[in-house]
Every structure is written in C-alpha cells, then in structure tokens.
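Below: a set of structures, written as structure tokens.
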Structure I
Amino acid sequence: MSLLKKASIITTPTAYAEDYLYSIKPAYALGSSLTSSPVNLSNDFNANGSSSITDADTFTSTGGSLDGITSKTSVYTLTVGRRFQIEIQGNTTSSGFTLGAGNGNGDEYGSGFGVHTFVSLHAQLWIRQRTSGTTNITKLSIQEVTDADFQFDRNSTGTRLNEDYLIEDVPYNLVLQSNQFDTTWTLFQGGTVTGGQPDKDFGNNAWKLNAVSTQTFSGIHQARTFTGVTTASIFAKAGTLSHLGIVNLGGSGFAVWFNLSNGTIGTKDASVSNANMQNLGDGWYRCSFTQDVSAAGFFQLKPSDGELTPSTTSGFIYIQDAQLVKGDQPKDYLQTTDRLDIPRIDYTNGEPSILLEPSRTNSYTHNNNFTDSSWLKKDTSFGSTDVVSPDGLVNAKKLVCSDTTNQTHYFEKTTYTGVRHTTYTYSIFVKSAGSDFVQIATSTGFESKYQNFNLAQGTLATGDLGTYSANIVSYPNDWYRISITATASVSDNSRFILVPILTDAGRNPSFAGSTSKGVYIYGIQHEIGSYATSLIHTSGSAVTRSADAANNAGNSDLINSTEGVLYAEMKALADDATNRRISISDGTTANRMYISYKNFTNQIRAEVISSSSSVFDATYSANDITIFSKIALKYKLNDFSLYIDGVEVANDTSGAVPTGLKELAFDDGAGNNDFYGNVKSLMVFKEALTDLELEKLTGYNNHELYMNYYNRLSYLGLVEEYNVESDINNYIL
C-alpha cells in the first residue's frame, strides 16, 4: 500500500480560512448521526422553560431566554472540544430560533434551519425559539466532524511573503466584516440593510442596501485607516435603483459612479485610476477603482437612481463582498470578519510552507515613514523619486548623502530605551542605489558596534560585533533584509545608525559623500528577540503581532495509540535555544510523543511518554536547524525509532506506548512549548512503517503527496486559482 493511503492525517501548506488551517487528508468526513431517525424529539430532548413537546417531532413555546428543548444526556452527549455538524429542517410559526449549549443560557452555535458547524462547548445542545410559536422539525442530524483541520489562533494580523514573492498583509482585505453589513458598518441618513438575498453564486449571501429619497446621503460606510495606493471593490447588482456611488476614500466627493443597469462607468474623480466593472452575469458586477490616499477616511456606498444626491426615489441595490487592498490591483476576494486568526502560507524559501511565529512588537512607531521627526538625518537626504519596495508598492526611499564633503554621513533613530540584559534585533530592507555597501551601527545602551553589508554579493563584510550577531537575507529584485542582534549592557537610550557607505570602511567613517549614489530603504523593525521575524507595519504607535497557535487537529479515530508514525518536514526560524514541539497526545503531558527543536544549539529531539514515564528519548545534532529536515518518529510496543533525512539516527527495543492519543498539535500536547518555524508537511500514520518506508518517507521525493494536495484543492474549488499544474515540483516530498 502506498504511503499516501497509509497516512491518516496529512497537512501541507494549502488552503485555510479564518480560525482554521486545513489538512488535506481527511478533507472532510462525518460520523454517524447521534440523533434518532426519523426525528423523535420526545426521545432525544427535554422540554425546557415554558415550552412543551406536543408529539414526536413538534414543540411549542411562548418564547424567551429559557424557552426551548434541551437534549437528554442519556440519549447522546456532545464531546466538549470536538467539532460537530447539525442539519435541522422543518417549519415554524416563530420568528426564528437559535441553537446552542449550556441548558438554554449558554453559547449560541447558529440560528434558523439549515446546516451549522460548531465546536462543542458543552455536553448538551438546546434549541430555543426567539418568540412564541410552534416548530415542526422534519429532519435533525447531529454528526461529529472527523477531519484533521487545525484550530488556528493569532489574535492579530500579520505579514507573509506571498507566491509573487511580495510582502503582503494577512489577510490582505483591509475591510472588517466584509460581508456582514449589519455589524461594523455604519448606516447613515436612513440607509438600511437586509441580509439573506440571492447572491452572485446562486446562494443567499447578498444584501439589500436600501436608501430613502428624503435624505441627502443615504447609505453605508466603514472607517478606513490605511494610507497610500488603495484599491476598493464590491460586487453589486441593480435592484429598484440603478446606480452605485462610492465616495472618495479620503471622505469627500464621489470617486466613481457605477451604472448597474447597463455596466457602464459614469463620472469619476481625477484621482481615480483603474475604474472597472467586471460583468459576472445575472446582473452582477464587480465594481472596483484605485486611489492614492494620504489620510484616513471612509469606504462609503450610496445607492441612487442616477448620479444624484439625494436619489429622486427610495429603493435599493444588492451588494456583496466588500474589499480594500493595498496596491493598484483588486485581488481575489478574501472574506473577513475581525481580520484575525488567519494562517500564513509563506514563500520566503521559494516554495510554500506554514509559517508559525512567536509574538513580537515593532517598537518603531513609523516603520516606513522615514520623514517623521523621530528620525535624524546627518548630512543625508532622500532622493526625489521613490521606488518599488518588497511589498510591490512605490514606497521605498532613496537615501543619499546631502553633500560631497568628507565627513560622517548617517541616518539614525535614538528614541528607544533598551533594558539591560535584554536582547533586541534591528532589521531593515535595503537595496543598492549605486552604493554596494551599507552599515548598521549601534551605540550607548548597546555599546559601540557595527556591521557592514555587501549588497553586490549579498554577504556580510567587515564589522566589529563582539558577542553580537548580524544577518543578511536575500529578497527578490535585489532587495536584502539586513539585521543586527544586540544585548543591552545598560538601561539607556540606544542609537540605530544606518550609513550609506561607498566602500567597506570602519564604524561611522568619514568619507566624501555622493548625492546620487546611496541605498533604497524600506520597513525598519525593532523587536525584543534574538532574530528578526516577519515585518510588522506601524503608523504612529508600536504594534504587536500575536503568536501563531495551531492545535486540536485529529481525534482518536485518526490517531492510533497502539502504533504509528509522526512525521514532519520542518525548519526552525532560528537556532535560538528554545523548545519548539509538534506532538500527538491525549491532551495532557502524561501520554504523548513529540518531535522538537531543543533548547541547545542545532539539536533535534524526539520523545515518547507513556503514563508520565519517558520510554524513548533521542537527541540528534544537526548541522543547521534553519534548513528543512524530514523527521519521522515511529512508535510501537518495544519498537521505537527516529529517522532524519533518510537515515535512522536512534532506536529502542523496549518500552510501553502511550494511551488515549487523540490530538495533533503544534505544541507539547498541553499548550506549552509552541512550535515556531516553517512546516512543509505534517503527517500521522496509524501503523508503524517499515524501515524501508521510513527511509523513503524521510529521504526521497513523494509524488503522491502532491496528488493529495491536488485533490484537496479540487475539493475546495481552488485548483486553477492556485495554479497547481505548474507548481507540481513545489509540493512533493
């Protein structure tokens, strides 16, 4: 049998959504229904509050916080922490009802008839009517979801290097609640919205945006804080009104009028570029335009019966899926709610991997506004023309000397106070603008150290760092991210100094400056830690990116406590001497196994623990843990082994196996020692593989993994969007 078929869980950098990192095997599976069939409410539920069960599948209530029916725990129990899908069909004379848990007063899982998916927070389920009435349930099915998708959490946005090798916000859609117009959106001057309308995809996810003729500007808006080149888009269709006006993103006057009755673009502001109406059929258009905005404003939508304010008649248009993105292209629509908890698929290494990072704060409050007063220019200045930066926008500055005299020329920031014995990392993106060298220097709180960087060769040049360290990382289009890591010797202000040197000179050299040759700069970052993490944007205040966390994948049906294999192709973000683990466990540290980067330099560790006793513990010294390795840990009664990159590096022929294994997580099994790094593939096998299979799994390309990746994207309808056929070599082991 092929390794593909033997694996019970496979996770690769493929698809994701808010709160979830999808595994590709199993893509989606449902257990048997916990409820009886046909429906029999009197068998499965208890009357609660002022409700009553009138026959096998009907209940009545007067409506209220406790009115409804609650499941009998003797009939079935929802396992807390597991995902379930409930399908409920029927009819009701009530205005609606909700599903939830906690004896009628707990958390809500959804509302109305249809299919709902939720993570159970309590053992019981309740169905509560909002108002008085009678509900007849014709179908009720409750099934456990047995997929292996990770529950993902990062309570902030982040950045990644996307498939075009550009730094990109995650998520790139800057709109909150992008298709929930009754939440963070503000209705004004009589505007109203009505959900559940027929949409562009033949579902019911569109909204009516209603306007009244007696109001000057009847519509809806959301605040916008991002400045720079911005592209707005929304799907729209004519209703009883024919036009959609979108206000300038700066907040005054109209940017564009879109005629939804014939698909033509009307009056547009001189500041607008790339205005477009994409015809999607059935009267739907994707309306988009680009503006360069210099201050905060609003994304405002106004329906009308012409290019008129106010509209001469009251009425509505249909809207769906709002989006704002950086740059001059609309990009594929990406749904958002609070813009949090979105996994990152990163292409820094030239092919995709799952990126998991610790929490970091960029304390530099203007990380790409180098004209801010907090920056000091000593005989340096900026060229008149900006260039394209690593994020694809024209927002990188050219730093040159302001004169040609023989003296020190530098650019610095001195506003940050370092804490003694705390390690900090400075980083900035640079590109040669005629100068082949650039220097980073520090002083005061970080003593007086420096490092030169060779931008012609992408290497470290001369420097005096002592116990400090420096790094240079190549990015596309001749950009480099250079960094220096230092530990504060005293609690005092520190200086970050950038010098556009023309030769490989010493610290803060005196040299005849050039007003034409220098370096392009972009995206500076100052963070506590021993290495640079992904770029954190700031615009006036320090910004924190929360830690990535992915856990609670799989269950006891997909993980075998008797025997199996845990496999990962992974690399560390840095050799930072911390424990970073991937585990299979019973949800505690008593029964588990993990593969880990150890808290010693360049060491990989694997351990199996049964009933709180370590039965297999192996450590392997790698040449460089920041390079991808393929690691497999096999477990079976009296048969344990560790394979790394095609070679068995440790084994043991005695020991018990853990019991009650049910969860795969990027931590130690109990929520500690979170894994931070890049992962190309993570797999679980329910049987102990042979030595030959383990050698092949960890040492050779596995083309079958690509096929599973292809199948998952086919299931999600993303094959063409992800250009799978041309990327086959990127997704094989």
Structure II
Amino acid sequence: MELKKVSIKCIFLKALLLSVLFIPALCFAQVNITILSEVDKSPIPYTPLRWKLLATQQILQSQSNEKGEISIYSQGSPLELTISYLGYEIKKDTFFKDGNYSIYLNQDLKYLPEAVITDQYTATNPEKSILKVIVIDEKKIKAMAAVNLNDVLSNQLNIKLGQDNLLGSTMSLMGISGQNVKILIDGVPVIGRQNGNIDLSQINMNDVEHIEIIEGPVAVAYGTNALAGAINIITKKKQLHRIETNVSLYYETSGKYNAAINLGLRKTNGVYHFSLGRNYFNGWTDTAQVRYQDWKPKEQYFGRFQYLRKIGLFDLNLKSELLTEKITNKGVPRMPYKETAFDEYYTTMRFDNAITATSKLPKNRYLNLIAAYNIYTRTKNRYLFNRVTLDKTLVPETNEQDTNVFNNFVFRGTYTKSLLNAKLNYQVGYDINRETGTGKKIKDGTSTIGDYAGFLSMEISPNNNFTLKPGIRYAYNTAFKTIPLPSLNIKYSGKKHYTFRTSYARGFRAPDLKELYLYFVDVNHNVIGNPNLKPEKSNNFQLSLSKKYIIKKNMLTPEIGMFYNSIDQRIILTNVQNLTYTYQNLDFFRSFTSNFALALKTDKITANIGYAMNTISTDKNSFSNAFTNYEVTGNLSYLWKKINLTSSLFSKTTSTTTTFIIDDIGKTKQSKIDGYSMLDITFSKPFYAGKFIVAAGIKNLTGITNIQTTGIANTHGGGSTAMLFATGRTFFFKLDYYFTKK
C-alpha cells in the first residue's frame, strides 16, 4: 500500500514537470517568415497575412514589418497561410514545422506598373524611384485613341497645349514654356524646334510602350532644355512570339484618315521591328470658306526600323526612323476676279538614327552607351496658283522660298553601380551634343553650337527607408559660359505606405540656333532671331507626400505636391515693332505650383483626379504682380466584365491663364488666354479572342474651337484675338488587328 502511494506521487510529479517544460515550448513555437518579391528579391513591407491553426481551427491575421518579416506563434500546430496583397498574386502555403522560411510573391500583371528608366540607374518601379516619375502606359494611350504626343498630353495635369498650324504645337509645363522641356525618344533628344517648341503632332504613338514625365529640372542628367522637366517616349522592344503583327486603322469626322502596320520578327540572331504608317488630315474650318482653311491640310508618312540582339556582354539596339510631313496652306482668292491665289507648302523631314549598347558587368555594374545622329529639314515654297488654268508659278522673291537643315550628334555614356539594398550606389557619365544649322536665313549660312558635359550622382541609403541622391553636372558650351549644375533629391518611405520626396535642382538653358539666328517670315508670321540672347538660369524646389491605402483588393493613393521655380533671363517672344517679333530676355520670372491628386485602382476601375494651382510673377522681391490660374483633370476607365467592354472618360478644365510678355518699348505686360473645358468619351471592346479590338467615341464633347486671348504676343499678321485650339466636336472609329505566331 505504501509503495502504491509513492508510485502515484512520482507519476504526478513527472507529469507536472513535463507540463512545465512542454507548455512554454508550445507558447514559444514560432514560424518566422520573410516575404520577398519574386522579381528582385527585395522585401515587401507591411504585407497582410491570414493563417489558420489546423489543430484548433483558430483563424488569426496580422502584417509583416517594414523589412517584410513576421513571426507567427504556431502553438505547436501546423498552420495554413494565405497572403492576399494588392499588386501580387494570391499565395497559399502550409507549414508543418517551426523554423525560418522565405516566401516569394509574383506580381499581378493587372496592377504591375511599367518600369521607369528616365534618369534612373537601372529600370525600376516608379514607387521605388527617388524621383517623382509620371507614367502614361500603353493601356491609357489606347483608351484615349491617341494618334500623337499632343493627344496624349491633352488632359495631363500641369501641362498646357497650344496650336500653330504652320509652326506646330506649343506646350508649357508647370507654367514654364516648352523650349525648357526636354523631349526624348528612348533617351535620345528630339531636335527641330519651331518657335521654341517641338511639334508634338510629329511624334506618333504607333509602336510606343509608355511615356515617362519628370516635372522639374533634370539638368544633371540631360543638360540644356531640361529646365522645366523631361518627357521620354519609350518604344516597344519586347517580343514574346516568333511573329507579331498589328494593323491599325483610324477615322475621325474632322477629316482624319490614319493607317499603320507593325511587324516584329524574332530570329536566332536577334529581334527585328518594322513600323510603317500614314496620317492624313484634309483640313478643317468652322466657317463657310471653301478654299482657305483655319486648320491646314496635313499629310504624314512615317516608318521605323529597330534591330535588337546580344553580342558578347552587350545588348545592342539599332534604331532608325523617318517622318515626312507636308502642310498645305491654300490662300484666299485674290480680288477683283478671284482667279489667282498664293499657296504655300511646308515640308518637314525628320531622320533619326541611334545605336544603344548596354551591358551588365560583374558586381552589379552597368555600362550604357548611346550614339545618335538626327537630321531635321524644313522647306517652304510659295506659288502663285491660277484657278482657271490650274498652273502654279514659283514666286521669285527670295524670302518666299527657303530650306533650313539642322543636324545633331549625340554621344552619351554612363557607368553605374546599382546594387539592391546597398548603402552607396553611383553613376558617372558624359554627354556630348553638337548641333549644326544650315540655311540662307542663318548667320553666315551655317552655325554650330556644341555642348560637352560630364556628370556624377550618388544614391546614399543608410537604411531601407531613406535615400539621398546628390548630383552635379558641368558642361563646356561653345557659345555661352556655363555654370555647374548641382541637384539634391531626398526620398523617405515611412510606415504604412507613406512616401515623402523633396528636391533642389539648378537649371541652365542656352539659346538654340533658331532663337539666335533663324527668322521666319511669311504672310502669317514675322519672327526674327536675336543673337544677343543670354542663357536662362533657374532654381527649382519640390516636395511631395503620398500614401497608399490598401482596402481589400483596391488601392487608393492620394498625393500632394508643391513646386517652386525662379528663372533669370527667361527667353520669351516679344513684339518689337509693326507686328515683327523676336526673342528677348525677361529679367526675372518665378512660378509656384501646388497639386493634389487622387488615384484609384481596382480590378474593374482605373480612376484619378487632379487639381493644380499655379501662380506666376515677374517681381523679384515680392508677388505684387502675381497671377494665379488653376486646372482640374479627371480620368475614369471602367471594365464591364460580362461583355468585356471598357468605357473611358477624360476631362480637363482650366481657368483663364495669365502670362507675361515684353512690349515694343521694353515694358513687361500681361497677356491672357481664356479658360476652357474639354471632355472625351471612348469605348473599346475585343473580338475573336482579342485578335480584333474596336474602339469608338467622341472627342471634344464640349465643342471647343477657338480660345479668346488678350494682349498676347501674336505672331500672325492679322492680329486676331482668337487662338486656334481644337476642331470642334468629332467622332472617331478605330480598328486594331493583332496576329501572333509562336
């Protein structure tokens, strides 16, 4: 009996000892998980997780920390884990043992943004870029039924567009005119500015992958003409199938008939891309005029050849593209019998050639080399046309016939160290631009300006949340004395998806050959160059704050931003006498812009709204003569899944815009352009498994044609107070056919 009592007592003590040891072990049993991106193996912070303890069927949830890490107390039970995070595919897994695990998430293509490359060390997600980069993807370009860059930018916040039917489109970014905006195609500058602006209607959207916009000076990377920002058009280079073909047809009731074909061939020795197209516009006017038209007939032919292959350590991209454009300006029949009229023909040719070589070297070093040669030719001919005999005679006056040729050599190279999560990355490079203009209206018949620069920047990241990017550029310009151009960018990514960016940059722009020497005189224009112009110098400050909200499978992103620009010796167009205009320096100019934007992304809806308020002044010490204008933009696309129909709405409203000009006695004056509202509605639907895509809609639903102006520097001889803006309400139809073969 005594032995039995001892035995029971021993068993009780052993059980108590085991429970003391086992229960804490259960409590501290852990599954340690790190969540990483499959693309670049970087941690994904604040990822929501949901798990079930299979032993008890208890369901719990939490999120990872800023390093993508989380520790789950399993209580000794196997657990079933589910990760559902916007932008990534759903991931499920079961863990039967405690320990350390890594989970890699694949990005969901529906939410995957285009990788950006403009002023980046390597291609990166826009959210990870230290610079604020606005991306207009192919999906939006197609939803807008955009034919050229002018169409794409028509409802972009902080960008204002204008139109001259002979000199082309005009634009401003953050209140700063277009000659301060660097336009690039695959990183190569576009030449051929007329009246200070690149004609955006000459940059076709055929075979374009996406567009990147950087607001604010990027002079460290791109030098002159990048004082207000840069717009980089990225052409398609990827090809998944052996053969890929796209045929596109477009019609608009204003008189536009466009057609294009793209062909991609993947061979063992590389990838070949061919693109051909024709854009035709038969002119338009809202009056009863039969012969003379406000909007001149225009015909464009364009083609592009691109060859990509790998040779040794280098990925090579050889590209050559040609555009020809003919604008016909038929004159008003001459009195008294109206049997003759003066007709003008403007022919433009762009021939752009570039070769790019990129290589990834050991230890995450990258080498990027660009060599480009661009030619721009513009010819004007004036004829006396006999409407009875149909004969036309070349007008003998020298000023009525003209040909000007501009060519530009670009040599650019960068050596970059870019290692993920490194404390220090850097880039060093050179940038050589040499432009030559030839023509009888250019000083001495031929003039050349060379710009030879070197630049250096660093990305310093003491931790995963904070990045500092200082940079500097110094250039030698053959025509003007230059200054060092420093910049400083700061980015901080806080908890709960906050991102803060701020920057300072110095800008510099030397006058181009046309502003210095070229003059453009015809029945409609009288613009003369000024060889005494001084370079523009600027200071730019920016800051922005954005936050990403994840609500179930929806993403909401509000953002606020502010920009400040001050420009010394800004170059503007000036009325000197008797409707003769030239370029002069404005002593001081500054603008202050504040923005608010809100973007929504779901599996059915893509929407964003934006508001911008811009204040400009020429008073160096105060804002005493300041004027403020605002604009509101809105984009909405909705996918009707049952019928696979996408409907889109694009709108933009601007208030009266005030700018400054210099009058004929050298006094600064105000000029104003009335406000307007634009609205486009489009619909698109695929057929036959996506082989055919039909799009249709209404452009300029509000019917805007001309915009009234007051005191503006009007280069047209008629002194009109109305500025051409759009061709009224139009309907369009577009058909795309896609063919692929593996």
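Using the calculated result 24, 11, 8 for semi-axes √(5λ) of the Cα gyration tensor in Å, for residues 438-493 alone, pick out the matching structure from I, II. Walk me through the intermediate numbers first.
Working: I: 24, 11, 8; II: 40, 11, 8.
Source structure for this number: I.
With P(r) over Cα pairs in 20 Å bins from 0, in percent derived from the coordinates and found to be 15, 46, 28, 7, 3, 1, 0, 0, which of I, II does the value describe? Attributed to the structure labelled II.
When distance in nm of label points 7 Å out along Cα→Cβ at positions 310 and 454 is calculated for each of structures I, II, structure I comes out greatest. As an exercise: relative contact order in percent (Cα under 8 Å, 6 or more apart), calculated from one structure in I, II, equals 12. Which structure is it? It traces back to I.
Read the figures in this text as sums done on the coordinates, not as results from a lab. Not measured: the values here are computed from a predicted model. Cβ atoms are built from the backbone, for glycine too; each structure is taken alone.
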